[in-house]
Every structure is written in C-alpha cells, then in structure tokens.
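Once you scroll down, you'll see the structures, which are given as structure tokens.
What follows is calculated from the coordinates using simple rules that are stated; it is not laboratory data. In this text the structure is predicted, and so the values were computed from the model without any measurement. Cβ atoms are built from the backbone, for glycine too; each structure is taken alone.
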Structure 1
Amino acid sequence: MTDRATVSHLLRRLTFGPTAAEVDAAERAGVEPTLTGVLAAVGRTADPPDLGADPAGALPKGASREQRQQARQRSRAQVATATRWWLTRMATEPGAAEKLAFFWHGHWATSVRKVRSAPLMLAQQQTFRRYGGGATAPLVRAMLRDPALILWLDGQRNTRRAPNENLARELMELFTLGVGEYTENDVKAGARVLTGWQVDRVTGTARVLPRRHDDAAVTLLGRTGRLDVDSYADLLVRHPAHAPFLAGRLWIRYGSGTAPAPAVSARLAAAGTAGTTAMLRALAADSAFAATAGQLVKQPVEWMVGAIRQLGIGLDGLPESGWRQILAGLRALGQVPFLPPSVGGWPVGAAWLTTSSTQARLKHGQALTALAPAAVEELGDVAQGDRLEALARLFVIDGWTGRTAAVLRGAAGDPRRLLALGLATPEYAVH
C-alpha cells in the first residue's frame, strides 16, 4: 500500500466515511499520528438532546386508552429526535468515537421497540461512550445495571421465585464469552445472581429489590460463593475466553468480516489488557489489517453516514423531506439506529449484498445526491474525462475495476447520475 492507501484504509474502517480533505490531512500527518488522532475522542461523553420525561413512566395508574395513545405518540417523537441526533453526530464527528459507540450498540444489541423509551436508549449510549474505550469490567458492570438492557432481556421478570435466564444466557453467549464457554448450570446460577433488578421509568434507573433477590451462594464459572453483579462481571472479564471473544467481535466489524487467524486473535487479546481502545489500536496497526482492504461490507448506517459526509450534506437544518429520505433509505437497507432486529444484533458480510440492497443503494443514492447540489456542481466543473478519478477521490475509493469503470463512463456526462451510480458500486459497498 502507498501511504495514502494506508491512511485511507485506516480512516474508512475506524470512522464513518472519511472525506478527501481528511485523507489529505492524514497523508501529510502520517499513519501513526492519524491513528492516535482518530482514537483521541474515544471515552468522551456527548451532550444528547433533552427529550423530557419518559412518556411511559409519566402515565398515571389506570391511564385511559387516549392517554396511552398520546404517550405512544410522544414516545415515537422522542425516538425520532434521538435517531436524528445520533445520525447528525455520526456525520459531524470525524474520529473513531461514534463508530465505536455504534459497534457497542450492535454488540449489546438493545431495541427501543421493546424498551419503549428513547431516554433509556440514550442513557445506554452514554454508557458505551463513557466505558466503551477502556477495560471491559466497568462496562460490563454498568450494563448489568442498565435499565434498557434489563427491560430488553426481561431482567425485571427475574425473581427469586421465578428465575428468568434470558439476560444471564445472552450475557455469556453474546456479550462476553461466546458459545461453548459456559454450562447450563452457569446460566441458572447467573440468573439467580441477577434476580431482583427492577427499572423505575420515572427516574430512569434500576435497583435491586431485596425481597425479589436470591442472595444464596451459587457455583458460577468455577467459583462458589455469594455473588453480586460486580463480582459476576469480574468473573466474566477474567475468564480466559473473554479477551479472544472481544477481539473476534472487533475484528469482524473492523477487519475482514470473518474470524481472525489465531495468531491475530492472540495479539489483539494481549493488547486488550489495556482496554478496548488499545485493542482497536493494535487491530489497526496489525500487519494482517492492511491485507483486509476490500474485504469488509459496509453496514447500511456506515454507507448512509459516509455518503452524507462525503457529499457534504449538512444535517443541521435539513428539511423534513430530507430526513424522510434518509430514514426511508435506512429502513429499505435494513438498519436503523436503536432498532436492531434481535439480541444478536445486525448481520455482517454478504448478508448486506443482495440484489434488493443494490437497488436500494441506487435509489437512495439518487435521493442523497438531490440533497447535495454543491457536490454535483463540483463534479460538473471537472472535465468529463477526469470525472471517474474525481469520483474515486470524493468517495475515498482506491480504484475502479474495469467493469465498474465502463458503467461509470456511460454516466460521466451527467454528474448527478454519476454520483448516484458511484454510491451503488461494489467498490463503495465493500471497503
């Protein structure tokens, strides 16, 4: 790789769609300063919108049908505000922080459809920002107290008289250890440790009710004794499977979309003793990372936000019609923030490369270019014979295949159509 190709690859993977100007700056700065710069903002909290009270929590006992309907309407409006705020932040923050927050959102996949509270979803997101770049013990401890996750995985139904194993099972299988690293007895014991947690929608907090909590000794992951959520979290992150599991999950989202080689996993796991940011730094600096160029399929949010950034579409003050087009595009492509399809999160790889998704990228790429007259004009000012090169620079693509170039040349006389086709190319969908 040339220096420019190297920093382009790094920025494409760690951030949401680098602009040509950002690549220019990174090429001047060099690889190591660029990596340090994009990771610098990880760990900082954001300033989310004030959504007001949780409508579900504000409902009085015995609320009428009309009151419940009004609460649902207010809740939907809050979700829309939160979604637009986060997409705007993704498009305006150039570093790695928002993409890492989105990684954790897909990892600890929690859907507002069941939680029914945008304020709780935003609070969970702040937890990802606050703890997601450091050691995972504080993150796991915080997530076991997270009201949105507790509601999502039925933790509030987990009592000493009727243990619910949902949260304990997913905690070990999907969030910390992976399949085969725990037993059914561990699930039962973990569920008992997690009994009694209840969510207060009015305050947006969760607490343990002693009368619903089972505080008897358990045998869990090889340890016998009385455990609470913190000691349970510590058992999980100290387990020998935890660091390799997290390394694999990071690699699949930032690397090749398939499991890393054992040697790569071992290197990342070793780096992870200093925290997730250190593991991400090690991933980006690993010799195997450079070889993954052109192997990772963009998730729809990555595709959409990257296009918005590179086309220069300003989301602050965007007309309602523009927001409708953006959100319609995400729905058509199958990924909307705060709405993962299941606790397993969104798929990876070829699942996003269907005929219908290609058609959706073309259709919604055309809608995006309609929101970017300056980008259309700028490309139109380029000589027609040079427009394919200018398009590649704009979209930070290292080069076109002969087949793609032939298709694009047929549209080179129409800058807006050329931009839309560029967004639908395999080279843009797979980076």
Structure 2
Amino acid sequence: MSSVAALQPEPTPIVACTISRDVSNFDLLIEDMEAELGESWGDLGFEDAIQFMAQPDADGLEFVAVAVDSEDEADLARISAVIAAAKEKSIKVILIADEVSPMALHQLLKLGADDFVPYPLPENALHEAIERLRAAPTPEQLAMAEAASPNFKPKGDRNGVILPVHGLAGGTGATNFAVNLAWELATIQKEDAPRVCLLDLDFQYGSVSTYLDLPRREAVYEMLSDTASVDHVSFLQALLTFNEKLHVMTAPSEMLPLDIVTSEDINRVLDVARANFDFVIVDMPSTVVQWTEAVLHQAQLYFAMIELDMRSAQNALRMIRALKSEELPYEKLRFVLNRAPKFTDITGKGRVKRLAESLDISIEVQLPDGTKQVTQSNDHGLPLAETAPKNPLRKEIAKLAKSVFEVSKASEAASI
C-alpha cells in the first residue's frame, strides 16, 4: 500500500483563485491565470468564496482575483463581503473590473483591494499586478523604513500655503514647474527651511514620481480610497521623502478615473497637508474635474501654465469663462508663460503683450526655455538645481520661489 501511495502524484497546491459570478465572462483572465500559475489556481463563485474563506484551506492562498462587470453592481454587498473575508485572512486582492461605474469601483476599492486591473486585460497587466503584490514590503519592512525616514512627527501645527499648478494645454511644462518650484522652496534656506509637500493629483498620467525617481506607492491609493480615515500620521505614511527635504505624494501606480475622489475627499487631503506643511504644491491634471473647484477654493494662488500659441490662448479663455460663469474665484489665477521669448526678441515680446491684452489678463511670470537640460534632468529624476543650477529656467523658478517665500513670511508676521 505504501509503495502504491508513493506513486500517486501529489495534488498541485492552489495558491490563487478567481472569484466571479461567471468566470467564462472573463476568458482573457482565464488565459492569463493559466499562463502565470499553470494548474495552481482555482475558481469560485461569490457565495462559495465566502464559505471557502472560513476554511483552513484558504490559509494557503497568495491572492484572489475578484472579477466584476456592470451586471454585478446590483450585488455589491455580497462582493464586498468576499473582499472583506479575504482581507481578514490577510489574502491579497486584485480587483478586475469591466465597465464598472466609478462609484461602484470606488466602493470596492475602499474595502482594501491591493491592486486594480481594468478588463479587457492589457498585455502583461495581470503579470505586473502579481509581481507588485509579491514585491510589496512586509509590515516589518515598512516599520524599518519609517524608522529610518527623516520624516518629522506630525503635529498639525501649521497653516500652509496651497499653490496648485494647472497646465492649460498639453506639454506646457506644468509638472516640471511644480517639481522645481517645490524643490526651490524646500531648499530656500539651510537653517529652519520651510516644510514643503508636493501632491500629484493627476491620477492617470501623473509623472512627479518619474521626475524625482520615486516609486509609486499603494499607500497613496489606499489613502485616497478612504479619506474619511485620514489623519496626520496616515497622511505622512503615504508620502515619500526626496533627498530628505521634500515630501511627495506620488500618483497611484495604476491609471484611475479622475472622479474616483470627490471634493470632500480632496478637501480632507488638503486640510491635513496644510496643517503639517508650510507650502503645499499641487500638480493638477490638465482636465477640469468636479473637485477642481475644491482645490481652487483652498488655494492662495492658482498657477495656470500656458505657452505662446493659439491653443493656450483659447484654453485660457475657456477657463476664465468657466470660472466666471460658476462665480468661482478666477482672480486667484496667475498665468505663467513657459518658453517665453528672450529679452532681445522684440517681435516675441510684442506677441506676449497682444496675447495678454486679447485675453484681458496679466502674465506675471515668464519662464525662459530650459532647452534639453530640462528633459535630461527629468529623465535623471532630479530637479534642475541639482543637474543644471545655472540653467535660465531654474534661475527664474528660484526667483519666484524666493518671492513666494518672502510674501508668505511677511503675511505670517503681519498676522501675529
């Protein structure tokens, strides 16, 4: 008997499961699961999954892939119970969503899904999600990283200045301006330097993490999914520190709908940021969304990046009209002209003047072309001050940072 038993192949251990109403609706998921795990995965319905999570066999699961589509929105309570049961067992959850409304997606993600992949699955998307789960630091590693971090203790004793940066057309250099302005403010003086935070709110194409060579953290997504629970400690834990001086909230690792957060969510994040930092630079998406109004109300100044071309002029006009029609504080807008004409370019200077007159605006900041050094700096993940301190663009941004800092200090002194 023993010799016969030894010849029996041991069953392949199940390390993952798909959970769905009907997995046949997700044929690409089946193919990718087989490619990744071979026979080491199973499939469960929602009801079976809840029962299975209560059994000891579930302890061996590495992750579950919960697949939902628009028809499942009527059954969110049961799906939520599945995700909650998995989290209780410390099983990681990948959410696969096919044409699910932003509200339903927000509700499911808020329960603590570790990763999100849209369906139909992009090439290698499931593989990359699994790799992210496996590479995620353990709680012990996170504790060690936090202990070694130079982050200050959150006290909520500040009343910071919020300065959003909004590109009114693609390629106007808004993110580059936001990154370098934040760095110049953070390093404006060696002693008693201001606390500066840079928030990347472009949840789809945010590139602050690229420009500063910082990893995108799932903690950001978790914070945005449950802003009602955000406090000073959890907010700082979602940030990364660049060169021990600048605190950064990167965009989430996955492309998310811009309306995954509400105005209330953004206000909570900005309130906590303002309470812990002297300056909060916000890199905005170029799209105007529902919560843009919340940022505008919180801002002291709202930098609008433009170039000397027709698209910028038309978009600036649209922006001004939209704010006026909604009776929003459009006077907070400060137009920043990137790649402005050189001092000796008389014709270019005339075009700038005509642009301002035609839009009935004042272009208070004109930034020179930083040339290839800007692209090189961004590709290296460093601010211009670190790679090309004599660059004319860097010098102008440093001047602006000094002006902002001095005005802020004067206002603070006047209020005492």
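Annotations
- Read-out helix-only ellipticity at 222 nm (-39500 (n - 2.57) for each DSSP H run of 4 or more, over all residues; to 500), computed value -17000, structure in 1, 2: 1
- Test item: distance in nm of label points 7 Å out along Cα→Cβ at positions 200 and 232 calculated as 2.1, pick one of 1, 2: 1
- Each of 1, 2 could give Rg/Rh (Cα atoms, Kirkwood Rh), but the derived value 1.00 comes from 1.
- Which entry (1, 2) yields the derived value 4.1 for distance in nm of label points 7 Å out along Cα→Cβ at positions 216 and 360: 2
- Ranking 1, 2 by distance in nm of label points 7 Å out along Cα→Cβ at positions 208 and 288, the structure that comes out highest: 1
- Winner on mean count of other Cβ atoms within 10 Å over residues 96-103 once structures 1, 2 are ranked, highest first: 1
- Among 1, 2, which structure scores highest (criterion: FRET efficiency 1/(1 + (r/R0)^6) of positions 184 and 368 (r between Cβ atoms, R0 = 41 Å, to 0.05)): 2
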